[in-house]
Structures are given as structure tokens and as C-alpha cells.
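S.K.: Please go over the structures that come below.
What follows draws every value from the coordinates through simple rules; no lab data is involved. Values in this document were obtained by computation on a predicted structure and should not be read as measured data. Cβ atoms are built from the backbone, for glycine too; each structure is taken alone.
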Structure P
Amino acid sequence: MYTADTIEGLAEQIGIDPAALRATVDRFNGFARDGVDEEFDRGGNLWDVNWGDPEQKPNPSLGELTKPPYFAVEYRSGALATCGGLSVNPAGQVLAALDPHEPIPGLYAVGNCSNGFTPNSYPGPGATIGAGMTFGYVVAQRVAAGVDAPLEVRS
């Protein structure tokens, strides 16, 4: 982690052009003052606003970077979760991609590699753990019992 009392000092520590970082921070601060992030649309949806600081005006998700010290950390991409995965039925059976989307015999998926708990969305950190454990239990019980038929779902 790097820290400095000025934006330019921070830029020098992390090996980037101080004028470029200053311009980026100034641009962002303008977005924060206006309440609209024209570059990445941060704070442009209800999810962002609800997770923001209600005291921060005009947009709870955007605050100016004006008070030192300033910090920087190296960020590298990594896989935390998916917003998709293999389509499964309630038994955790992987469904064929082509019509009629029937279960593929003997193929199961649970957790973040499946699209069963929250199809096409990511509910947040840790939210998939319980569903992964539950679907894992259901699949394990069915496999141990030698049951490969679709699960009968009762409403």
C-alpha cells in the first residue's frame, strides 16, 4: 500500500504521470460535485445509491477526493463469482443447451459454476455459499442413491 499527502506525490510513488493522475482525480471530483459519473455510471442505479453514504450529496455513491492522506494499492483481477454458468434444474442436473433443454445424464453443477440459485445475476459476496451447500447436499444424496431422473418439484 502506498500513501502520500498529495495526489502528485502518490503518483510518483506508484510510477505514473503525476499530471495524468491529477487530471483523473479532478475529473472524478467534478463528477462527484455534479452527482453523475459520466465515465462509469457509478451511483447511477438504486443498488449503488443504497450502499452509499446517505449524508453524501448530491449522490450517496460519489464523494470528492480532497482530504489527504491519499492511498493506492495494486489491484489485479481475479475470479470471485459468476453471473452465469451451466444451466441446472432444481436437482443440480446440468441442462442441455439446445432444445428441449433436458438434463444431461450424470452431469451435475452446484455453486458458482452453475446458474441455478440466482440466474444471470450476482447476489453479493458470500450469498452463494448457502445455496452451494444446499444444492451440493441434494446432488450428493441423489448421486449416492443412484437417482439420475429429474427432481420432482412440488409447489
Structure Q
Amino acid sequence: MNQTAVQSSLLSDQVELDARDGNGSTALILVAYHGHIDALNLLLQAGADRNVGDNRGNTALMGATFRGEEQIARALLAHPRTDPDARNNAGQNAAMFAALFGRAAALDALASRGTDLGAADPSGQTPESLARQQGNEALAGSIAKA
């Protein structure tokens, strides 16, 4: 039995889709973080919550953005129920993660979904200021123009 068949079998057995591990991660958060697109698609089709956060409030979209999993981020953003502006417990959103780690493609995908690229965290950091802080003037400039 291949991995997708095993995953489908688990889903058909009415497994709790949004069950959490000790870190508060759901299956969707974990597969997004680790770049497993087939498993992500199965979980999304089964109705997994796209916006639930782990114990730190980090969502599947944030994890994918942090890890540079562009295909995963785009798959999540393709669903209208995914909140591109969701905030974690520190007040950060996926655009801030993208700017901090130089993920220009993720920022483009987020911007195409209408993400507020001027949003600030509680310390006043915005995606643009985070990109500048990392010495990524090109990315900061593209954020400023958006």
C-alpha cells in the first residue's frame, strides 16, 4: 500500500482531522511544514482547518512560508477559506515570515490574495522593515511598491 492509500484509509476511518500533538500541530500544519503536497491536498479535501495555529499560533501557511515550501503555500492560498492575514501569538503573519526569510515568491502569492503588506506586529515591524533588517533591499523595495 502506498503512502497516499494509507492516508486515504486513515481519513476514511473518521480520524480527527484537526487533532493536535504536544506542540499543538495538526496533521495539516505538519505536512505543510514538511512539504508533502499529496497529503496536504488529501487533508484539505477532507476539510482540515486551514487556519488553526499550533501552540505558538503558527498556521500551516506560516510553516510553509518559513520553510520555503512555495507549492504548499500556493495550494493553501488557492482555497478561499485560508486566511492570508492570520496572526500568530507574537502578532506576526505569513507575509512577515516571507519577508524575514527572503521568500519573494511567497510574498507575491500572498499579495495576490490581498494580504496587507503594510501590517505591523506589536513591535511595529512590517514585512518591508523586516526585509530591510535582513539586508534584502530588493525585496523591501518590491514590498514598498506593492
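S.K.: When P(r) over Cα pairs in 10 Å bins from 0, in percent, for residues 53-124 alone is calculated, the result is 23, 60, 16, 0; to which of the structures P, Q does this value belong?
M.R.: Only one of P, Q returns 23, 60, 16, 0 for P(r) over Cα pairs in 10 Å bins from 0, in percent, for residues 53-124 alone, namely Q.
S.K.: Still on this structure, I have one more. If Rg and Dmax of the Cα atoms in Å comes out at 23.4, 66 when worked out from the coordinates, which of P, Q was used?
M.R.: Of the options listed, only P reproduces it.
S.K.: If you don't mind, there's one more thing I want to ask. Please compute mean count of other Cβ atoms within 10 Å over residues 29-36 for structures P, Q and give me the label with the greatest value.
M.R.: Top value of mean count of other Cβ atoms within 10 Å over residues 29-36, among P, Q, belongs to structure Q.
S.K.: Next question, about the same structure. Quick check on the output: -14000 is helix-only ellipticity at 222 nm (-39500 (n - 2.57) for each DSSP H run of 4 or more, over all residues; to 500), derived from one of P, Q. Which one produced it?
M.R.: Q
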